Structures are given as C-alpha cells and as structure tokens.
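> Once you scroll down, you'll see the structures, which are given as structure tokens.
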Structure 1
Amino acid sequence: MDHSQAPVLDALVAYHAENQTPFTPPGHKQGRGADPRVRAILGDAVFNSDVLATSGLDDRTQSKGVLAKAQELMADAVGAEHTFFSTCGSSLSVKAAMLSVAGPHEKLLVGRDAHKSVVSGLVLAGIVPIWVDPQWDAGRHLAHPPSADAFRTAFTEHPDARGALVTTPTPYGTCSDLSAIADICHAHGVPLIVDEAWGAHLPFHPDLPTWAMDAGADLCVTSVHKMGSGLEQSSVFHLQGNLIEPAVLKNREDLLGTTSPSVLIYAALDGWRRQMVEHGHGLYDNALALAARVRAQLGEIEGMHVHGREDFCGPRLATDLDPLQITVDITALGTTGYRIADWIREHHHINLHLSDHRRISAQLTHADDHRSTEALTAALRDAAAHAEKLRPASRVQVPDPCELRLEQVMLPRDAFFGRTEQVPLDEAVGRISAEMLTPYPPGIPAALPGERLNTEVLQYLHSGVEAGMVVPDAADTRIRTVRVSAED
C-alpha cells in the first residue's frame, strides 16, 4: 500500500479548503465560539481540526471511507489482518477485547499483573477470572509476566476457559514468551489477547522485543499515546486469525466506545503510522543508541543501579526487555522512588514515568534527544548528591509473594455491585474487598473486588500511602478505611 498518504489528514486539508460551514457539533464552530483565553493557550489549530467524523471529516454516509482507509493502512504497516482505531484509550480497548472472547460467567485466563482496566472489564462483563500468577522476583520485589508453563497449567485445570489475556511489556519493560503462550492457547482452540499498551513501537525495529502479532497473538491492544506519537487516549486494536470475528470486535467496541470520536486523535494516529513506515527504523536506531548511553551514564551514579537484561531476564523471570524503559534501583540511597520523583520534579522540573518503594523509571521514545536525556541524568545526579535530604524515608511493608496473593472468593462483578460498607482498616482483615486498591502508577491492583483481604496487603497499602504511594481508585485514598462486601 502507498504509505505516503494519510487519509484523515488529507480529509482535514480538504475540509478546510472547501471552507465548509458546520451546523453540527462541536459547538465552538471551528473555534469561533471558544474563549479567546483558551485559544491563546491551545492554539487555533486545535479547534480548526476538531470536527465531526461524519458530516464533517467524511459525509453523512461515510462514502469516502476516510477512516476505513486509514485503518487499512495501519494494519498493513504492522502486518495485522484488521485494525480498528479507538479514541477512548486502551483502558476501553482492552475491555472490548475481553468481551469479544468471553461473556458473563465464562472463564478467561488472566495474568494477575493485569492493569486495573482489565479488572474493570471483569466487573462490567461478569467474566470469571482464572488468575495466572506472575513470576515474582523476591529479591527485587518485582513481578514479571506469567510464564508459558503457568498458562499451560491453568488450561489443564480449566479446559473450558474461553481464552487467555497477558500483559506485555509491563510498565517496567519486561516481556513474556508470547509465542509459547500463543501456541498453548491455539492448542486448546482459543484466542490469546495481549494487552500491549506499552508496545506501540515494537513492530518498527528488529532490536525491540517481538510484538504480539509476530508472536502469533490473535488480538492485541496498544496505546499509541504511550510509546508512539499519538495524542492522549489514542489506542489501536490489531486482529488476525479466525478465532475472533472482526464484526464481533467492532460490535463490542461500539458497545463501549464513544459516538463522538475525536478526529484530532484519528489524525495523529494516521500521521504516526506514516511516520513509522517512512522513518521508524532510523528513529529507533537513534532512540536505542541514546538509551544505551543514558543507561551507562546513570549506572555511573553512586547509589543507583540500572536494571538490564541480566537482572530481569532468565529462568523464572522475563523473556525479554524493552531497553527504552530505563528502571533504576535507588535502594542504596536510603530513600524511596517516591521521594526521588517528587524531588526532581520540584528542583529540576523532570517528570518520571513511574516510581515505587525502591525504584524510579524513565520512559524514552523516538522523541527524546541529547538535550532531554542530559536533563534527566543531571537531575538524577543532583538527587543522588542530595540524598541525605531525602532520608529517612518511610518504610513500605512489602509482603512476601504468598501474602500478596489474595484468595478470590466472589466474582469481581458481584462484589463490586453488591451491598457494601466502609470499615476501619483493622476491621477489614478477613473481609471481602468491594473495590480495587491500586498503587498508581503502574496501575496493577493489589486487591480486587471479590478478594479476601489480609493483614499483609492492607499494611502494605497503608504503609505505602504513608511513604508517598498513590491509591487513587480507593473510596478512602488514605487507606484508613476500606470498602468491603456487606455481611449479614
């Protein structure tokens, strides 16, 4: 296909050239009704290109097929059979993917390191989760994606499962053996869904981890706004094989998605695809070289250890690592990642990808250059030099893996929508959680609706909040009280 074209962007150019006059939403009417103070900050171009997808970008019947052409080009660019754009982020896309595979009271194998959006999908659909445990690095207190053997065992115990869902890469950049997991799924005649939100860039350079479609996955969801050039909320479904019907996936997305999609998001997706096909290999040559240089520079800072493949990959660990996710252990500085992240934002105006009780992480993309990375390394050198000001840090009580793994005793849907009550923290031990309790980022719930709470997980969350952890989805974000299922 001719990847020099960008159907959405071309249609916007034609819309402006024809000087069309809208008597439709959006109500700002090409920015004429927008507050000048808003236009001064956002710019006129945002409002000029904020048009309806139908009766705007395309005509009432979509006879020009603008969006369809853009999606065909995206599929061709990455080697998928079908691609669908979504403007509601991968948080919605992964729900639609799950509903395409399993329905109410049907089983789905799910890695327990899944994002909170997956749990939301379980709640909405009434799917029965069969949790597959991640591979836990006890020394580093970090979870890597579940192994292929763990999925094989889960299928043996639950042969009626309708499919499997795995998250890879993780927010820390670690990857699972997707090819082996896909083979296991296909041996049982069911599809593999991959939440590849952090992997939009993977198809465009051979030195990056294998991406889901090349590994044999049936359906993958990717957030182009994370590692690509998309605007926030831009997400893409990629589909191949015959285990999920394209019409079913489109129907499920339509069930959950907005009827007012953002043409701005479509346009950025379209332009990013063209950029990657034409220049992606060279851009990632540069990005990978830059990442290697940054890793070396940060590794020279006393008190900081940069994690590489030697730490994260191997037996009972991850299969691969995205080198653009630079994870640094700062335990030797005697403080927490939370305090380091807050300090460099205040003093250097640097925002990190994520932080936890002992790590910080910086996400590099093709957009980074020497200027941005030099600012990062200078900020972290300065933070290390001022570490004494960040001590003592509150200690987070991280449980052992067996204590972190809670028992699922109710369906997430039943616990979430059932009768609930708010109880003090010490009275929540032994009760069934009716809410998600999710350290964010990275957004992996420590407790789910329907899981029986224990002392260790509650103390972990409470001590984490005291140390700087954020648990935004809790009814009480300070974790002094917890929402639990009401008992007779």
Structure 2
Amino acid sequence: MTTGIAYSQDQPAAGGAMDAALAESMKKDKEKSDKDIADEKAASKAATWMNRAKTYQNIALQSIKLDSNAAMVSYDAYKKVIELDKDKKGGPGRQAKEAEEALKSRDFYNALMQQGVARFQSKNYKEAVKTMSMASTVLPSDTLAPLYTAIGAQQIQDNKTAEEQLEKYIANGGKDASIYGSLAMLYRNDKEVDKALAALDKGLALDPSNKDLSNERINLMLSSNRMDDAIAGMKKMVEKDPNNVQNLVNLSIVYNNSAGKLSDEIRTLSEQTKKSGGSGKALADAKGLLETYNGEVKRLTAKKPKTPDVTRQLADVKKKATEQAATVAKLEADAKEAAANTSANAGAESKLADLKKQYDEQKGMEKDYLQKAIAVDGNNYDANYNMGVFYFNDAVEMKRSVDNMDMAEYNKRGKEIDGQVCGKFKQALPYFTKAKSIKADEAELNNNLENLQNILKQYEERKVVCVEPAK
C-alpha cells in the first residue's frame, strides 16, 4: 500500500500577502479565544465555547501550523457547548443543536483530515490514525478517511486497525482494486486464507486485467496447497470468458507451478531409488578392493628379509585394509536395510512412475493454455515469453541427460539426442524474439534471449544439425 498522502481541502489556499494576512487574523482570533477561556466567567458560557470551536476549526482548515491539535481543540469545544447549553426542559438548546450538527458536518470532517494529514507528514502515525479514525465517524459513508487511516495504521504495524479501515473503505464503495490486494495481504499474514481469497476475487471483479491481484491469488492458492482448487477456479473463469488472455496465461502458470512441485518430488524420489538400487554393486566393489588389500598384506608379511621399505609398505597396506573393512561393514548394513525395504522400494518406483506421468500431463496443460493465449492474442507479452521459457527449460532438461552420458553411450546415441536438444532450444527462439518486439527493455527476457543465442551459436560451431520436434 502506498505511504504517500495528499489531502485537498474544500477551501482554496490563499497566496502571498493574503496568506500572511489570513494567518495573522487567525492568530489574533486564537489569542482572543485562549484569553476568554482563561476567564472563569466567560468560560461558563456556551457562546464562548462555540466561538472557540469555530475559531479552532478554521485554524485546522486554513492555518494548521498555528496549532497542530486544532481540530481536537475544536471537537472538545463543541462538546462543551453541548454540555452547557440546555433548554428549560434540560434538553439541548439552540447552540447545542448547532454544535451537534457541526460535529457531523463536512467542514469539521475536513478539519480533522487536515490535522490527520499534518500528523502523518510529521510521522506521528499514532495521532494521525486517531484523528482520521474520528473523521471517518463524522462522515460514515466516506472512503477517504478509512483509506488514509489504514495507511497510517500499517506504518505502526497496527494491522487490526488497518484491516477494519480497509473493510470500511470497501463497504463504503471504494473502487481502487489495488486496495483489495492490500487487504488480502493483511488477511494472509493472519493466516485467514479464505478471507484473503474473497478480497482478491472482489478486486478482480472490479479490474479483471489486474496482474498483481491475479498473481497474488495464484501464489496464495499454491502456498496454501490448494492446487486443485486453483485449477478448478481458473478453468471456470476460462470457460466463462475463453478470450480472456490473462486468465489463459494465469492457468498456464498454475500448471507450471504444479509441475514444478512434482519435479521436486521426482528428483528426491529418484535419488532415493538410485541409492538403494546401487547399494549391491557398491558392496561388491568394496569387497573386491578389500580382498586386494588383504592379499597384499599376506604377500608382504611372507616376504623376507623385512627391509625398512617392506615394513613401511606393510604398515600402509594394513591401514588401508582396516579402513576398507569398515567401509564394507557399513555397506553390508546398508544392503541389509535395502533388502528389508524391498517392498518399499518397489512402491517408490511405482510412485515415481506415477509422478512422472502427472508431470507430463501438467506440462502438457501448461503448453496447451499458452498456445490458446497466443491464438487469442499473438501480441501478448506474457504468453510469448512464457512459451519461450517453456521450450528453453524443456531443452535444458533434455541436455542434462546428454551431459550425464559416458563417452561410450554418447558415441552410441549422444549425437542424435544432441540434435534434438538443439532443436528444442531453437523452438524457444521465435517466442523470445516476439516478446522482445513487444517489450524491448525487459532485463530478464534480454538475458534469456542472449543466453539462448549463445547456446545455438555453440551448436552451430560444433556442426550439430538441429532437429526440431513436432510442436
């Protein structure tokens, strides 16, 4: 939420000599009022307090520097009028009724707002919140005072007051969609996810193309593990308005995030199954090395005469044999544990296959919705950029498999896959190029495009024939 604040009062500001004359006049009025109130006889009259209320209200409106607390002095004076002015039946008199009306007037509201803004600008946020909260009670249907009060409350981390005031702003018909995002953030901090989502939905109803609100809604869904809800909700929006590009792009982003989480699970599970699957070979290799060390110990022990060099070699080999025996013991224990978990490993491999299938489906949906977005609007930056990223990342994954090949495997099939990897990288190029034609100054795009061009240049220098797969 913005922390800048500017308030325009109803009365136009004077300038130059007029400004100075006004300030001087008000200073005299203030001095007279202060003197009258100090007089016990005058202070007992409602008229004295009414004059004081109006004097200080004008100071708050037009010359707040004379007294930064002028609006509150005016408030107290109006209250004193109501207390002192009674009719014969004990009800409010004429001046008391006038004071009651004044406390509900636009002028008094403006006086409070002027004082609140002055306090805000001097960074006295606590008093600013107090004064502007009062202003919002003067005109209950107002939106400006609740908004500024919320801004001040956030400055002093009074999030409860900020929430209440933003809720009031919205209830009174506030139309700034970004405010709904601010309220959602406060709800999110309080872990009130449903209320946060409701606030974002209301903001998006006001401004369907607001990317900040859309992205915050997606992030909130993802962080609260509501992936299925996020997808279902976005699909309904797409069905309702199939030509809304932002909704199509947002749905592709949801699928991208879903695939990302699956990718993390796949990587972790792959490492676990690989570790358990390789324990048998590691144990066999370790035992073989231990036999070699033991054989060398036996040979050196039998050797005569025991020269200093032979003695040194024997001590060194015995040390290595002892260390290797400990390694074998550790691997044997691991092998027993792996054998005990055979069924679990089988279950892990089944789960891994299922996760990979889900991952492919999620990536397929991401691509599908990006293609739909581009079909609706070929000049949409986000759709083109994200499609470029889709192909680029796909190529990186393919390249990783080539990088992990040994020389024999590479000679057998590496060059063929290299061509496919190059082709996949090449698929990203037109989308990054198109995105650049739409927004030329995006740093992240330019970095990715430059990186891609360098990669393709390297393939060209290596004379790799790029084979582009079917789109």
Structure 3
Amino acid sequence: MDGEEVHVLLVTLAFQGHLNPMLRLSKRLVSKGLHVVLATTENERHRLVHFKASVTQQTKPPKTPTISLEFFSDGLSDEFDRDKYLESFVESLQTIGSKNLSNLITKLKTKCNKISCIITNPFMPWVPGLAEEHDIPCAVLWIQASAVYFIYSNYVKHPYLFPSLENPNDAVELPGMPMLLAKELPSFILPSSQICLRTIVSDFVQMLDKVKWILGNSFNELEKDIVRSMGSLPKIIPIGPLVLPSLQGEKEIIAASMDLCSPEDYCIEWLDKKPPSSVIYISFGSIIVMTQNQIDSIAMALKNSGQSFLWVVKPPKKGSSKESGELPPGFLEDTKERGLVVKWCSQEKVLMHQAVACFMTHCGWNSTLETIATGVPVIAYPHWTDQSIDAKLLVDVLKIGVKIRNEENGTLGVEEVERCIMEMSNETTATEMKKRAISLKEAAKKAVANGGSSDQNIDNFINEIKRKSF
C-alpha cells in the first residue's frame, strides 16, 4: 500500500480567501507524500499563471508528489461581473460549471488511474453529489470558524433555536456558545442577505450525508467548547491553522500563497526603523471596499492618536462596480513622519515583525488565524459573512482584542476608532492581551507540529483515504 501513489483533487472557488487555505492544505498533503490537483474556475487562469509556474514547472524526479493546477469554466465570460450579478454566477456555476468539472474529473481519472478523494470548498454544495456520481469519497474543507459551521447546521436542522432574525437585537442561545444577537450572526442567514446565499448555506448542510470527512481550518485548543457541543451534528476534524509555514517558524518548501504581487520590501524596511510594538497594522482583506465615511473616520482617528501605522488601502478589483472612498486631503502629508499607506503588502511578513503592536482587521478567518499564529492582538472591525463571529471569538472569548462598533445609523464615528486605539495603547491592557495572544500562538504551533493534534488528524485522514483506495 505504501508504494502506491495517492491522488487527491481539491475544488475551490477562486476568491483569495478560499484559495489560500486550499493551497496551504495542498502543501500539507504533498509534504505527506500525496499528489494534489487543485481545480478552480477558468476566469482566474490569468491571475494564477505566476503560481502555476512555481508549482508545476519544477525539475522533479518521476513520481515525486506535486501540486498541479486545473481549470474549468463556470459558463460565463471573463468580463462578466460575478460580484454584481452573484445569483447568475451561482446558478451558472451549479448548472454549467458542474458539467465542466465532471468532464475534468473524467479526464483526471484517465490520467492518474484513480482519484482517492475529492476535497471541496463548502460553498460549492453540488460537488459532493458529483463525487458520488464518480464513485469518489468526498471531504469538505471548512474554511471558516467551527463556530460558524455549528451556527449554520443548527439554523438548517433546528430552526426553532432561532428567532425571526428581523430584529437585530434578538438573542440567540446555542449550546457551547456565548449568547449572540441576531446582528452578530453570519450575514448569510440574515433576512437582509441575498436568497442565493441562504440557499447555499441550506444546500451545504443538506448535502453533508454525502460527505465522509469535514476538515476544519482550526485547531482543538482554539474552539474546543464548540467542537464538544456539536452533539449529533457531523463532527469537524481540525487540521489547522492552515497558515504559511513561516508563520509557524518553519522553512518554506514550496510556494503556497495567493499573494500574487511582488513583496513590497519597503514596508519591512519601514517597519525595521520603528520601535518594538509601536505600529498599528491596518488591512481589511481582498474583498471589502471601504466607504468614504469609514476611510475618513479611520484616517482622522489615526491622525489624532499620534500612533505609528501601516495602512493597506486596496482599490476595487478591476472591472468591479464597487466604489472606494479616498484618503482625506492632506492626510498623507500630515502623517508622513509616522505613517505609511500602501496598496499591498505581505501580510504574513508584517504580522511577524516585532514593530507591529496590533492588527486592525475585518476578521476574515484567514486573517484571524494569521494574527493568532503570530501572537498579535486585534482591533476588530467586522463587515459581513462570518466576520462578526470571528470578532466575537477574538474579543469576547479569547480576549485578545477590542471591537469597533458602528453608530445606530450604520456610520463609523471617529471617537469610536479613537477609543479602540487608546485601549490597545494602554500599557496594562495591551500587555495582558499580548500574553494571551502569545499563549495562543504557542498552542497553534504545537497543533501543527509533528505529533500535534492537527498533524495527527491529517495523518488519520490520509490513512483512511489510503485504505479506501486499495
């Protein structure tokens, strides 16, 4: 059995927050001796050319485990605005994209004899049915917090636990979790969400009977109370955190990040000149586009605080219908001695830098795990989807941060941002949060080390798919 090759197919949407954990799981599987094919939609081929060259054009001995990329069409043109017309994108992906993926699976089965497992993104709930048609065992990589999986599963299977959710201040009580208000729940299940998103959540939970394993991008010590409270729900197997090896103090072996720009070394050189724990790092991920009110309030608070800062202000994706706010006139000049504003930086490198005191973040799950893996406290400013739950975990449960809260009318006030910056600058508060953050960092490192809880879980998963293969 040990001499046989094991091939796995990973299928994901092409959003950066979805690709990164899949790429990092690919790296883990390759390091364990498996051959990996990562498949995503054709419209992202041009963006992935850089990565593809780094993983498929290396000179390797025959049969050495590799990561290779494959693409399938979602049935839409490259120019189609998938953000603006989300419902049409989801429908085309499920109807036309599923047929094209099925054809790709047939081709791959011919090429490598056998696919031992398909690991899918949870937001493509039709893939497990496709795997069943091809008689291939299926796993899901859950790319959000285990708490969000728990909420979604209960929302679909036990709707009586939830109020109407129309009132944002209605309370929701679930076992093993702190009390939640409706406005703190993942936005996909709220009445304000698009119907197609609520349908994806429902379809995901309904298709779990076709899934053999649910792999979680988390680790036992991070969400142990949630995992214990799952009762009869299909259990998550924590195999994370799926972060770059450099965040765990390990040497990089093969590229597995979707940061597709050249690193802005200037950011690191700038940080090198700053004292330890003196810089606020600000970044809100690859999807969120900040409004003028949000940018104005954050800029004014930074200006008033006197704190050093590194702020990533990303323009909207080319062709996007979203409009971003602009920095206030004079802001760059007024803060040039202590601030740096860039369009992109290597987040992993920045978070590892000793000059960084805290991370003002949208609390996407990838960013949440990266800040935990580096022991950096947070100023949490969640926007949508799972981010409110991640913020609650960081602030109320783990107690390694503070949360920015919008006004009742939805706008962001300067005083609120200043309050959070001041709290994170308080020596007593900051020291206690840093101690807790460092403790979590060590737990995360231990989980993925040889023999750690996540490492053992992934070994058990690999052994199971090997047994099913031969």
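Where a number appears in this text, it was derived from the coordinates with a stated rule and is not lab data. Please read these numbers as outputs of a predicted model, since none were measured by experiment. Cβ atoms are built from the backbone, for glycine too; each structure is taken alone.
> Check the numbers for mean count of other Cβ atoms within 10 Å over residues 194-201 across 1, 2, 3 and tell me which is largest.
Checked 1, 2, 3; max of mean count of other Cβ atoms within 10 Å over residues 194-201 sits with 1.
> One of 1, 2, 3 was used to compute Kirkwood radius over Cα pairs in Å, and the result was 23.9. Which label is that?
Comparing all candidates, it corresponds to 1.
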